[in-house]
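Each reported figure results from applying straightforward, stated rules to the coordinates on display, with no laboratory input. Since the model is a prediction, treat every value here as computed from it, not as a measurement. Cβ atoms are built from the backbone, for glycine too; each structure is taken alone.
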Structure P
Amino acid sequence: MASSPIDPLLELADDLVARARRGGADVAEAVARSGAELSTKVRLGEPELVEEAGHRSVGMRVMKGRRVALTSTSDLTPAGLDRFVRDALELADLSQEDPFAGPADPDLIARGAFPELELFDPSNAEVDAASALARARAGEQAARDFDPRITNSEGATFGRSAGAVAVALSGGFRAGYLASFASLSVVPVAEDAGGKKRRGHHYSAKRFLADLDAPEAVGREAARRTLRKLGARKVPTCEAPVVFDPDAARSIIGTFAGCIMGGAIWRKSSYLMGREGTRVASELVTIVDDPLIPRAPGSRPFDGEGLPSRRNVVVEGGVLRTYLCDSYSARKLGRASTGSASRGGGGGVGASTTNFLVQAGATSHDDLVRATARGLYVTEMMGFGFNPVTGDFSRGAAGFWIEDGELAYPVSEVTISLNLDDLMQRIDLVGDDLDFRSSTVAPTLRVSSMTISGS
């Protein structure tokens, strides 16, 4: 029976932990990774990029008392690993003490079997460069053939990746898992009045190849999204309802996610500091962080500190229930970890989201638009105008003007603004159209009123 790619990584991580402990570390934690990626791009039917690479690396966090050091290397030769461990121990001696430093609570460490989350597709590796280029070419050609007004293209890209990660902790945890991902994106260009170029795009991304949308379907949808931008104009400055399509809503929810991290709270860099148990969104809004969804992009069997993955309800009926914490931020805030630690390739640990999603409502996308007599339908946002301390939010936007419950005409070059605290609390309709193409997910959302700055 063939060994798993995880086994040699676990052996490597175990060995590094043992060496660091023998060298005087009180705590040693190692993460070993290996993987391969293929990226391809075509433009106007011709290949522009074929890039394939493999990688192997290790990262380690060591502690001597309350002194912490982080190191990483991709030099896995015996001499390179000797130097790696030696450097980690020397850096720990040089670092300052941190009273909150330490490993995860050993009572919380995962024991026993992990859930099967279907994170790895063996057929991923079977897509070679020629097959990847063919997928990208089919997507782009479908977009170019869709309508003669599609006159150019910024190309189509297909990429796939697969890898293994193994974590070994001196506290007794050792485990790993395999993961894969594949994506296809198409970006057509259409000519508009006055020589303006209108660019649209669409993409499909999944852990399993068979779950990807067909290249032709991606291309046709990219063309549709491009053509509907023709004739875009500004609207007069006004206050009106704003409907965010799932991609734009995902950006809003991702912004909110940064404000509920334990690190942002203890650093006092979030407007949500001290807001647990209070209303931070509309009662229609429930937000969960769920790493246990099979095949979802952010799923994982355990967190970066070896704690079992768990579903956290962050906002329930508009009320903030918890911040997301790793062990360090939890200690700073006088609480327990929420199993939200993420361990980077360099061995560093911090809190992060997994599958961070707004639970779907009962209103269909079309009904939500029909229920809006007049307002702005946002399909994309530009720039980054957000202050996490105050919640002030202002971004460039494009989409469509809604009149009498229908998308009347395309809109561009406008700015939408409202404090994020008010924005979340003014959500008055939640769609039913969740799409797990990314690890931050939201359905169509309507905000009852925002400032729209136009002409």
Structure Q
Amino acid sequence: MTTTTTKQAGPRALWSWSLYDFANSAFTTIVITFIFSIYFADVLVCSAEWAGCLSAEEEAGLSLTERLSDTRGQALWGYSTTFIALTIAVLAPFFGAVADLGGRRKPWIFAFSMICIVATTALFFMRPDPMLIIPAVLLIAVANAGFEMGIVFNNAMLPDLVSKDRVGRWSGWAWGLGYFGGLISLVLCLILVLGAEGEAQLNATLLTNLIVAGWFFVFMLPMLFFTPDRAGKGLPIGQAISQGLRTVRKTGATILRQPNMRRFLIARMVFTDGSVTLFAMGATYAAIRHGMDLTQIILFGILLNVTAGIGAFAFGYFDDRFGAKRVIVISLIGLILLGLPGLTAPYWLPDTAATWAFIGFGAALGIFVGPVQAAGRSFMARIAPAKQRTEYFGFLALSGKATTFLGPFAVATVTIMTNNMDIGMMPILVFWLVGLLLMLGVRDEVAED
């Protein structure tokens, strides 16, 4: 593989880099969000008597809303993924520091991607057996760690591939490709799963893990072969690891002394909590408050992927012309202005119209979800020092993971206190509003290389 790097990489190299987002999105969409997570909560966990899940006969007569109230499997999944996210958040800056000291980034991307791919492949064997619940949790932990760490190193490659006046569009285009990759892989897997019944459906559900692993492997290959890596060998791996912890402590202290970087990372932490909570709680809200069935929820999720992808693509040019900060600010304003009427629609519209309003505002809201995430990457790409980019992207990952439990906790607490789901979802808007106010004080900067 090529070891030179350039500020003006060619179209093949850049689209190959972008395909990494297309490749890894199948994992989050199918394993973490839609298919395996549901299988884990509703089938694998419920194979154990201690889970106390409803029997098939008891569940058959219940609506989706009633079934969602039986949350023991979902709780175990939520607790395990929260612990995993916090662990990744702590490790990301350290591994970033090691990679910066060690030189090239593609070997790290390949290694962490293969960890995710191998662990995802092993999920194929997690049949409904109480003895496999803990192995499944561990495999998800390993796969998720590999997925998240691969992203840190891939993100850090972007500033070495394009000039700073094109970072925004390529970050947005890659993020948009990621949404469409998740969408296409999800549709393929849903056709496979929903077209089967009984034991065949169980086998099809588990088979989706092999599809995800194969999808990830095949579509990451262009990046490995055609995207140039950073030049220079750096320190031997042993020395890089030994110095990594000391380096990350020093960088953390440096970031704390940089008001603009500190404010940006805190703002991103806050508004990311709002976006994560929207996707984590949105399905439950749609089912209970609007009576949407599982098929409708899945179709709504597909629609959100489409609009988010379009938004990420479209705002890429805006990012390069006006700056990542403006994209984030405009996106947060859009999220707030669309989120408020979407959540309050039942109070000013009849039930059926309120559901359609919720779907419409939700789809429009998706247009701003993609840009706010892509612009966070391009902002860091412009501001991070050249010699510490991977480490700084590790701290970006930390800001996106460290407090993601706060949003669902806030929604659950407010819902219980008010006994009102609409009011309970309002903390999402508060997170976006606070993040917006913090971003208004952030300056667009360019780091000195």
Structure R
Amino acid sequence: MWNRRHFLSQLGGGFGLAGTQGVLQAARQPHFPAKAKHVIFLFLNGGMSQVDTFDPKPALTKYDGQPMPGPKIRTDRASGTLMRSPWEFHRHGQSGLEVSEIFPEIGRRIDDFCVIRSMYTDNGNHGPSLQLMNCGHQLPGRPSMGAWVTYGLGTENQNLPGFVVLCPGFPVLGSSLWSSGYMPTTYQGVHFQNTSVEPEKIIPNLRNEDLAPAEQRKQLNLLDKLNRHYAQGEPQLEAAVQSMESAYRLQTEGGPLFDIRREPEKVRARYDISDFGRGCLMALRLVESGVRMVQIYYGPFQPWDNHDDIRVHGKLAQKTDGPVAALIDDLKARGLFNETLVVIAGEFGRTPMIQNSGLEKLGNGRDHNPPAFTTLLAGGGIRGGMAYGATDDFGFKAIENRVHVHDLHATLLHQLGFDHTRLTYRHAGRDFRLTDVHGEVVKAILA
């Protein structure tokens, strides 16, 4: 039978928690000294094409319009001949890494990034791949990476959620991607619609129209007394109390923090070109205020899923490139770059072949490609100005220094100070972890 002592001992996982309401989010020490304290995950949901962005393939130009050599490759949908990228690649920085012309500003800062060209995943469907990238498992019900980060580290600011999700609407599968799963709900991501610069439109019920702050505080104090009487160590009630307290404190600090109009005009101008851009500026302000992890989804549903015309990537990049560059610059200017891990990724890549949907007229799209995709990392003790791993001549499959999603998670946790095999949570009679029973730290990309 659960009691307070048993609950806290299981929840603590070696972190030495004490029986208080705020203990669930109290800042905690990791297993060993960390390189990073925060994560900003820029999620290009839908699947960015590696061969049109950060993994140039001259062979695609040479063999454009021809079948891929060798046996016919089976993909999720019927695929046609090889298709060259509609964009040119250019070398940038001291590293000389090649970047597509659709990302000129990221290209100018490519020496800050590690470009992992050999990522791969297990499933070609959006749902399972989104779950794996976000929660370490293809099926829903597991805690998200952000939940694991806040479980392990807590938060530096008790007035804010430890894990914030920004998306104008919902990606495929929605809240299951930032769920706390079987952990207490205080670790789940808090979703905000970053469609406005007005905090009252971003945070629902930001202002209590019926009660003054002092009266609202009295009301919460009464509820706290009643809940403490009935709690008796019940984890779900403990978490619910903590959530109500967090919501109240968010009313105090959240309004000014989400109000990006407080930034100088010259700062806002570099971000205020899209919902995604405004999300990047909010992420900067959030980590500066102590939030552990901020995840920004590019948009609702799956905007980077360009089956019909890959040239749509160019339009999406126009709203991505400048804000990402501005985020890197401002993290440096505010002394946050070295302690913040910036991740740019989708759930999988796209095929080097044109997609043949059986129509009379072919488009210029690419299908899903789980055997190879590209992920970018910057800050937080990651080596910049390097490409790690490689795909085959056409960018279809990772063949050198392959990096699975579990390996990426293990590496990110390592930079946050955790041995991914020891960061566990007891549930249903066994210890679970973000990386399941897999994962190796990619040491070659660590500074």
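A few comments on the model shown:
- With helix-only ellipticity at 222 nm (-39500 (n - 2.57) for each DSSP H run of 4 or more, over all residues; to 500) derived as -9000, matching label from P, Q, R: R
- Sorting P, Q, R by percent of Cα pairs over 21 Å apart, for residues 194-273 alone from high to low puts Q first, with the largest value.
- In terms of FRET efficiency 1/(1 + (r/R0)^6) of positions 258 and 418 (r between Cβ atoms, R0 = 35 Å, to 0.05), the structure with the greatest value among P, Q, R is P.
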